[in-house]
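No lab work stands behind these numbers, since they all come straight from the coordinates. Note that this is a predicted model, so its numbers are computed, not measured. Cβ atoms are built from the backbone, for glycine too; each structure is taken alone.
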Structure P
Amino acid sequence: MATPKQRFLLVSDMHYTVDESAEELKKIYPNSNASAATGNAFGLTQREKVEKVYEDIIAENEKSKLDAVLVLGDLSIDDYDFRNLPDNFCKKFKNECLDRLPCPSYTLAGNHDSYPSEMWEEVFGYGREYAFEIDGSVFIMLDTFKAIPAKAASGAAHTTVDYVFLKNALKKYKGKRIFLCSHYFETKLTDNNSFSDEVRELIKDNNDIVFLYRGHTHVNSVTDMGESYGRKQIVDIGGYGYCGQRVGNRYEFNIFDFKWAWGYQVLEIYDDFIKTYHVKTKMHYEGVNGSFDVPETVEGETIYKVNR
């Protein structure tokens with residue numbers, strides 16, 4: 001079996017937040033407005049959920065060394081500054097998980113991580129939109145939630161991809177293996193689309209782009225984006241989020257469904273091909289609809305053949 005030259009892990013949607021309910025937190029912090037998705041996460045405390053993410057990354061690294069971990073947004077449900085929580089949970093996630101990893105990590109802000117770029121840079125050392133290269137593999141980290149700060153429970157509003165930034169990044173890294181990453185790309189041809197016509201043409205005509213990766217959906221899938229995007233594929237990487245479903249006049253966040261089972265995406269670089277696949281991690285779930293045990297499950301393997 002061939003050995004990969006590089007391995008990357010992509011993860012998103014941890015939604016780290018307080019353990020208290022919104023009502024309990026208001027007694028301590030009267031100006032707070034915590035999410036209804038606080039507290040218990042399928043039987044784990046919020047801190048235990050973060051530790052689960054850390055342990056899963058370490059276990060994947062022990063299978064074969066990781067070159068980097070990419071976190072594609074919604075580290076928190078801070079919704080800065082709409083929720084006015086007592087802590088910056090993006091910073092807590094960095095301190096409690098990312099800083100302990102044996103490899104570099106790179107993060108993107110999701111709709112719920114609606115901190116201004118200067119605050120993001122203060123925590124992580126870089127702004128909300130950037131690109132980096134590791135031995136010929138380039139990750140362009142695109143910010144599609146620039147409408148900050150948050151003004152509602154859904155966090156920052158969705159915005160389109162920055163054409164100038166993307167064009168310059170593609171030019172800078174011409175001839176490299178390029179992966180476009182965002183917390184979310186809206187691909188439906190509506191007014192809320194992530195891609196202007198000129199951005200769509202950039203993607204369609206650029207043969208360096210291998211995959212597009214996104215979080216936000218909490219599920220894993222691989223989708224052909226169609227001829228208008230040059231048949232590029234977009235990968236939903238799953239996450240460690242909740243399964244929000246309306247029950248009567250409220251949302252319930254601990255209804256288990258296998259398609260939302262926790263997990264992450266792996267990207268492997270070989271001499272002649274590039275492979276990506278999803279790992280649903282081994283986990284016992286205590287949901288309001290019952291108890292469920294999910295074994296480690298690998299799914300959605302996709303191969304990109306390298307043209308020499």
Structure Q
Amino acid sequence: MIKSTHPEFEKLIAGNPVNSTLELLDFLDGIGVPYTRQGSVLTLNPGMELLDEAAIRTELQHLVSELQMSTLDLEIHRVTQSTNDVVMQRLVESQSTAILCAAEMQTAGKGRRGRRWISPFGRNIYLTYGRFIGRQLSELGGLSLVVGMVVVDVLRAMGLERVGLKWPNDILLGGGKLGGILLELRASDAGGIGLVAGVGLNLALNVKESLSIDQPWSAISSQLEMPRNILLGALGGRIVNAIQAFEDVGFDSFAEKWSEYNLYTGQQVNVIRGSETISGIDSGVDQEGNLLLRTGAGLEVYNSGEVSVRPVTRT
């Protein structure tokens with residue numbers, strides 16, 4: 001289902017010229033979509049792959065069982081504040097039992113610890129999957145790692161090299177942040193734990209957009225071009241399946257594979273906790289997804305809610 005759009009914009013997307021109006025021009029200029037105006041007639045400039053519900057659904061059907069597809073709502077928003085917020089609202093209001101939500105643009109994209117996720121129109125991936133999960137809150141510590149591992153699997157399968165993870169939720173490419181995972185949970189007496197798993201990935205960013213990012217970043221376009229609809233469908237399907245596997249068997253089987261994805265295994269890192277910095281060797285994760293850090297005092301355990309990890313810069 002296509003939502004949060006302008007009816008004349010959908011005609012333009014379908015390849016039809018439409019008459020120019022101030023309302024439509026304001027909409028297109030506001031979201032930064034390039035167009036050509038000849039007299040009173042508008043057409044979209046070629047070259048932008050917009051999200052297509054049929055293409056995404058086809059990809060999902062290759063990966064997700066018929067039973068899961070029958071209960072999965074697919075929503076595509078041209079513009080929304082945050083896909084995580086959309087999905088959480090659907091779950092809380094019992095409008096969906098399982099929902100996959102993608103957007104062309106977010107006006108209030110969310111990163112970890114309240115940071116803003118830069119979300120320009122029509123070039124990147126903003127995707128959220130939500131459902132109720134039948135596990136205790138204390139058992140969900142490794143779930144953001146699972147989602148990150150799935151994302152890396154998809155990207156590697158599509159030909160991206162040098163992509164991996166930094167605990168607990170960063171997707172890195174060539175030393176820069178390519179994307180992130182934002183997991184949000186809400187307890188419910190009726191349906192267990194409401195789980196929302198958001199993924200943001202940079203396919204391409206321009207210079208103006210990159211100036212708003214306060215850390216080294218990367219984009220998939222530095223290596224190759226990926227079709228957005230195929231990528232989004234593959235990510236959605238693999239995330240649906242991985243969360244089901246997590247619910248069935250827990251984090252143990254995923255924890256065993258963490259070193260295949262962790263770009264800092266065995267390397268010295270700094271753990272930042274408030275104003276305190278603890279240096280040590282990244283020694284993987286435990287069965288709850290907590291970071292294991294080997295320091296002079298021994299093996300220490302850190303929860304993702306309390307710290308951040310930074311690689312040690314060599315000079």
Structure R
Amino acid sequence: MKDNRKAMHNKPFFDIYLRARENNGSMSPHYHFYHQILLITEGSAKFNIGDRQNKYIVQPGSFMIISAFEKHSFEVLAYPYNGYVLAINNEFASAFLHHPLAFSVFLQRPDNFCHIANLDYSIMLKAQNICIEMEEELIKKDDLWEDNLSFMIMQLLILVYRNSNKPFWPKSNYTVSNLIFQVQKYISQHYKDKICLETLAKEFFVNKFYLSHVFKETTGFSYKDYLIQYRLSIAKDMLINTKMPIAKICEECGYNNLSHFIRIFKAYENLTPAQYRSAYCVKAKTQQSGS
């Protein structure tokens with residue numbers, strides 16, 4: 001596998017690169033610490049995504065969105081398998097993607113959510129051109145480059161919205177969807193704090209049982225599981241992109257007990273935080289060597 005990464009930065013994290021898989025074209029179930037947008041330009045692959053094991057076949061023109069909270073696996077079916085990968089972490093999404101149209105595709109997963117849109121050739125080329133412009137913007141980092149990248153992401157999503165069957169935006173109750181959008185924004189700003197369902201219900205003037213129900217219905221996660229996943233995505237980002245001690249990462253993610261943090265991390269990742277950091281460093285070195 002070769003990742004032609006031209007740029008990488010961490011605060012906040014955004015990356016875009018052209019991925020070419022020449023061999024070893026499969027990956028067992030795993031999470032990322034970032035959300036992914038995939039635009040497939042060559043080849044085909046089979047994806048399994050989420051606890052519901054949604055199955056998709058991607059091919060040239062396939063546009064897929066995978067949340068940082070969704071475990072997924074894939075197997076390449078036809079080579080060469082190439083495409084663009086956009087990696088967007090929660091910090092970037094919260095800071096720069098304010099429109100519900102963008103925010104919802106990363107963080108809301110109702111039962112009728114579809115992860116993939118299939119674009120015709122002319123629209124795929126337009127999407128590819130936007131990706132190329134993003135690469136250039138990320139390399140140059142001119143004034144307001146992060147704002148411009150968020151604008152380009154919106155361009156990309158609007159292009160798909162207008163030229164597909166709107167798979168990422170199922171019909172839903174706007175009042176409920178907007179409530180959950182606001183709750184998710186609140187969590188992104190207060191995940192370090194001691195927040196619970198009762199706290200959120202009071203903040204948004206709703207019954208806690210109602211909030212629990214519509215939160216699960218809209219996001220695909222219970223409130224408790226969502227908060228854990230959100231905090232762990234922050235932890236994984238810090239483990240990989242900083243040298244911060246694990247005890248400090250524990251605090252930064254809203255946990256005040258290191259043993260509890262390690263137990264939760266291992267329950268979701270099957271690795272301790274230290275093992276996760278070590279494993280990712282080995283993986284990164286292997287990718288950089290081109291093997």
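In this comparison of P, Q, R, the computed figure -8500 for helix-only ellipticity at 222 nm (-39500 (n - 2.57) for each DSSP H run of 4 or more, over all residues; to 500) is attributed to Q. Highest-scoring entry among P, Q, R, by distance in nm of label points 7 Å out along Cα→Cβ at positions 26 and 42, is P.
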